[in-house]
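Listed next: structures, encoded as structure tokens.
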Structure I
Amino acid sequence: MKTNDSFFRRKVLGSYRKIVGVLIVLLLVVTGLQGQVDVDTSDEDPESVSLNSLFSVEEDELLTAEEILAGRAWSWSNPYPQGNSMYTVDVFRDTGMCAAGSFGTFLQTFDRGLSWRVQHSIGFNTNRILSIEVVDTHLIYAAGSFGLIVRSTDGGGTWSVLPSGVSAHLHAIDFVTALTGWAVGLSGTIIKTTNGGASWVRQILTSFVRLRGVDFVDTLRGWAVGDGGKVFATTNGGSFWFEQNAQTSRNLNSVDFIHKDTGWVAGDVGVIRRTRNGGTTWAFQNVPASYYESIHFVDGRNGWAVGYGGTIIHTSDGGNSWVSQPSGTTAWLTGVRFANSMLGWAVGTGGVILKTENGGVSWMMLNNGVAGYFRSVSFPTNEVGWAVGDKGVIVMTTNSGSTWVNQVSNTTNNLLSVSFVDPLIGWVVGKRGTILNTTNAGTTWNSQASGTTTNLSSVYFVDAQTGYAVGGPYGTILKTSNGGFTWVKKFSPLRHTLYSVFFLNQQQGWAAGRGGMVISTTDGGDTWIAQSSLSVTTRNLYSIVFRNSQQGWAVGVRGTILATTNGGFSWFTQNSGTTRNLRSVSFSDLDSGWIVGDWGTILHTTDGGTSWSRIGLGTSNHLASVHFTSTNTGWAVGRNSTIMKYDSTSGFTSQQLISQQPKIVLFGNYPNPFNPSTVLSFTISENTVLTLTIYNIYGQEVVKGFENQEFSAGSHSVTFNAHNFASGIYFGRLSSRDGKYQAITKMLYIR
């Protein structure tokens, strides 16, 4: 009798839920929301950086010291040594340099880039560091957003916050002695210290223009530059500032004087000016049209300027003529400094670090790893995993992220989601109906016919045969029961984009998407009904996950977190503590969950979402996907090639990490594209026997560049000549004889 009664209740409840689903759909039609539910206008793809927003205010979200320390178990898996954007650089000792940037990141090398010290949130601040000044081997100052000024008296080992007395962003800092210095920034801010930063005095400027650069040649004479081509000078230490005419209305970003008479300014749209009379007059310099962020001279003849799109230009005659130098990157270069006329450094967005030892004739990229905007991550085991992203990028690790290698996808479409059922079998979906499958751990990826050209946002496989893909803009739902050999389109009660799909088993699943809608199925996806999440939000939901048939979560726009304890029959909100877009959610059990989102946002719960805590992950890069294999191990991926690993057993702290160079670092090839030859540069940290193998786009070996050749520790370069080959994409793999270490670069040959 109990069984029959229970069966009757389930039937009634099921019918009631279907009726509710139908009513919701009817409500959408009546209100005109069907197909256009997206009532918010938030950015769904926050990857573009405009010339006027290189330093975005949104990037800064202040965290407490407790929240920063809570991120100590997260570390960089890719790129090496880290992936935060660098905004400033200065030389340190004879062979080293310091750089700083997003999330209070401080980067330092003592040995020309063979090893690195990486610190995040120096002084327990997550503000951007926009300018750094090395006074001597012990004393370093740095300035940044919201009036931040920090100081180190032990060569960068530890940091303390100084009371600047202002809240404006400080774009530049300059010291002429250990005690006397200036900082400039937003709204015409100029502050001065004469006691090593213990106190600062604001100086009067008859302008509220944003100041972006400052340089003093002694305690009396200095210059500040900023927006609208403004140049201000002082001859009495800043007690009085007067304006000079630089013959431009373009923003000026950097100023460098080698003595009281001779100096240069650099700025937007190809502006570089020179003065030989202390700024009384400024002369035009004939340079390529680019946006120059930083300029530096080591003497009266040799100078460099860097900027947008990897631009580097050099003069050896004091600016009478300038020539472009090949940087090997398209990143926005934001800082340049030279120790002498030969050894120099440049840094930029995405953690780019460049070094030259020949005055810029050639530049070597010191940051390395796989590159891409990673949109999704999947680990079938703790050791083996994949990440996929824009322009067909697929990368794989077999050693828990110690190294990552590129795989050939044979597509340039953006890949948005990846799902593996074991270390061999997996699927990837993306834009224009792309579906890829591998049965050999990605050695080969094969295209599957999706039957649609709409974008596929999410894929989930229950086992090697049964899987689902969803997308839009028409509520696309696809199902396969034979491993993707055929995909069948299923009826959707919605007519707008679905961003995420999750299945608990072969019968029960959910999908979430635009306008706060959630749909569910209990018959393996043959029929779907709408659930009543609209009662709590109409904001886009980007990710959904369930731990059992009753408990689930969905996350989305402007900090939205929804939870259900009855299988989605009803939803309620949970407090995220943020208004940033949340992109992905993962639970390792009913209590422990993680959420990632824009600007490096990461949230953690240990009580099933009753409370969520912000975590100082160590980056402000956008995060698109998170996946945990257990409560102890997880991964987050995103913009600027970001792959972060969580290891609760690691000794990582957000304050300091000593990074050791991988045994092999392949810096890519130049030129690229090339015809008929190109040079591959690499560094090894110890004597190693190496083999260089060239593969075509299908993964077939075409030639050995060299085999079992011994190289000494240090930097090397080899030439690859492709005159007998067809035009196309090739991959160069540099591997050690024992097979433990390898690095891969992608090359384009155009005949």
Structure II
Amino acid sequence: MNRQDQNPTPTPSRRNLLIAGAVLGGASVAGAVVVGTRRSADHDDEPVEATAPPATRPARPSVTWTERDPRLLESLKPSGAVRQVTRTHHDVFPSLKVREILPLAGTGDGVSSWVAATIIGTSHQLQIVAADESSPRIVLDVPLDPPAEILSMAWDQDREVLYLSAGGKLFHWRLAAPNNIEHVADVPGATSLYELLVDPDGAVWGGTFPTGTVFRYSPASREARAFTQFASDSDYVRRLSMDARGRMWIGTGALNPRIFTFHRTTPESRVEIPIPEPLDSGFITAIRAGTTKVRVTTDGHPDVFELDSQARTWDRSFREHGWVRTPPSELLEDDTYYMAQDGELFAHGASGRQHVTSISDSTPRAVHLRGSERLISQGADDGAALALIPRSPSDSRRTRTVHLEPGRFRVQSILAPADGTLYAGGFMGSGIVGIDPDTGDRWQSPGTVDVIDQVESMIGIEPDRLYLGTYSWADIISCDLSDRDSGSSYTRIARYSDEYDQSRPYGLASNSTSLFVGTVPDYGRSGGVLARIDRASNATSWVMHGEGDGFIAGHSIIGLVASEKFVYGTTSVRNGSGARDTEGPACVFKLDIATRRVLWRTSPVPDTGALYSPHLVAGWLVIADLEGLAIVDPRNGELVARHELGPVANSSQRPGWASADLAVVDGGRFIAHAAGGFVTVADFLTGELSEVQDGSSADVFGSRVTASPAGRLFVPARGTNIAEVGL
């Protein structure tokens, strides 16, 4: 939710601002605007962070703090110098995660057709394998800056055009000009486009987020028209299918997921069809329309529901496990569907259940029925395998393996813990990667580890223990780094999705006995939880969830820091995807661990809906927003100082979950702030600010930043790289 600046205090230069001061020992801090602070009757146990430099750190002056040191409150001034990137580790997380395999019907003889493959990541997203070849002839990146994922593709066989969606935009690739991807249209209001399909007239249809509707693109006019939203509480249309009569079937989410239908010639004349097992939140996860039957799956249910598309009544259901789908862009000519069971593929149609062919033990990715031959696509170690479905027992079985080029995941999370390795998680990646920052040597968690999905947060505890917070089940993973090449060293110790409807653990903090977890709720839900895990047993000892409304009602818990007695946290009013933002500003809170009582809750920055990355430095609580640092008194939650560091305004973006970050270096002498593509370093020993540049341009950095115990600073750069910043 974007807001205008509600802070009545005049704002000088964005590069250097102290909006509040403190009264310490009866004297005001020089250069500060005195606003007054309330002295707490009790005394916190917050230690001043250690300032002794590690032996391996490059020699530079350190700083020794006093309790609630006034130097953190003093005005900062631009240094006039630029901090440079001293080394860049390129493409840190290789990706060979295939999103979709699509034989391009009409370009060859069945299994030998040209094949299009999309790779999850920011490079090599589209790969084209020519007929009878086994490796890509053409490898292309989507022409977007910053890069975006290809979410869907659809093949127009008559015109030999492949349509692609990425970043809310529509692109095409043409067989006649195979070395280019061309942008053809923007879809009004959309940031994501789903499940493209081509109708008999050559028009392209797809679903949208956050506008919750469908669009139609006309190749003749090169214009895309978005239609009205299907339901006011549904931001997503992720699923759509078209039957042979030209009727479209639409699935919405993330609140109250529903089915809608309309004829493609009258897209505003819709009929809603209630699903047989209604959901408060979630998604329609698949729709496949045959000639008289529509098959649907939904979140949280193990069945495929079958709809009579003419009577519009639900006839029956069957178990989803083993259902082999056709690509959503294919127009089905009958009601046959396919099931995999015990290494065999069966067709279920008008004549009953029939054996089709033997397959590998894994469930195929898809059955492809377009063109002259029927194909099965299955995953392979470095690509995919396409197998011809024999039409009779006497037909020979032909299989073609396609070897693809790896792409690169976007860096989603980074950490430089005490073992000297720089670790990273990737957007939509599985596992973690490690880099030796001195030699550049690479490491990746074992491929046998299947418990690590997209890593949203990491925390290192002692040299050999790493905890990961992963999406989309709100899992906490314990990693034993002393034996990191063994699959048994990775254990899921908590999951907060099933009982508490959470999806993303962004807040992680620890003390000597406990790991604390703060979460973002699941799609369509509001209110994150605060949980404690006992480090000795790895068991969750308590979860505070506000009777289902969240630890703080309607707020995600996105940042945590802990001492032995207290946990401090920051929140975002952004809820689970598809849910509306909660009205009002973000909060900071203090919890007594022993009593689980909230001692205070404040909103020290009233013009922002998200506060990030809390740290305890010199007896102060330091937090981030998009604009810079807020210094909060941990005794009472009052704002005592604010330093604006970068050019990004809080009102410029919707509140996020990880849109800003802080890294504390050398015990707080340096604090690095990352937001909006910029990184700024505050030096509290000299009172100076410096912007980080990579030698070419600004606005290239990610919104995560980390510092090693040895005082080295790292930040994601250009999506897939990690840069080290010279201090």
For this session: Using mean count of other Cβ atoms within 10 Å over residues 331-338 as the calculated read-out, with 17.8 as its value, let me know the right label among I, II.
Result: II
Exercise. From which structure (I, II) was Rg and Dmax of the Cα atoms in Å, for residues 227-410 alone calculated, if the value obtained is 17.8, 55?
Worked result: II
Exercise. Given structures I, II, which gives the highest value for distance in nm of label points 7 Å out along Cα→Cβ at positions 483 and 531?
Worked result: I
Problem set entry | Among I, II, structure where relative contact order in percent (Cα under 8 Å, 6 or more apart) as derived comes to 14 | II
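Read-outs: derived from the displayed coordinates by stated rules, not from any lab. Small disclaimer: the values here were computed from a predicted structure and weren't measured. Cβ atoms are built from the backbone, for glycine too; each structure is taken alone.
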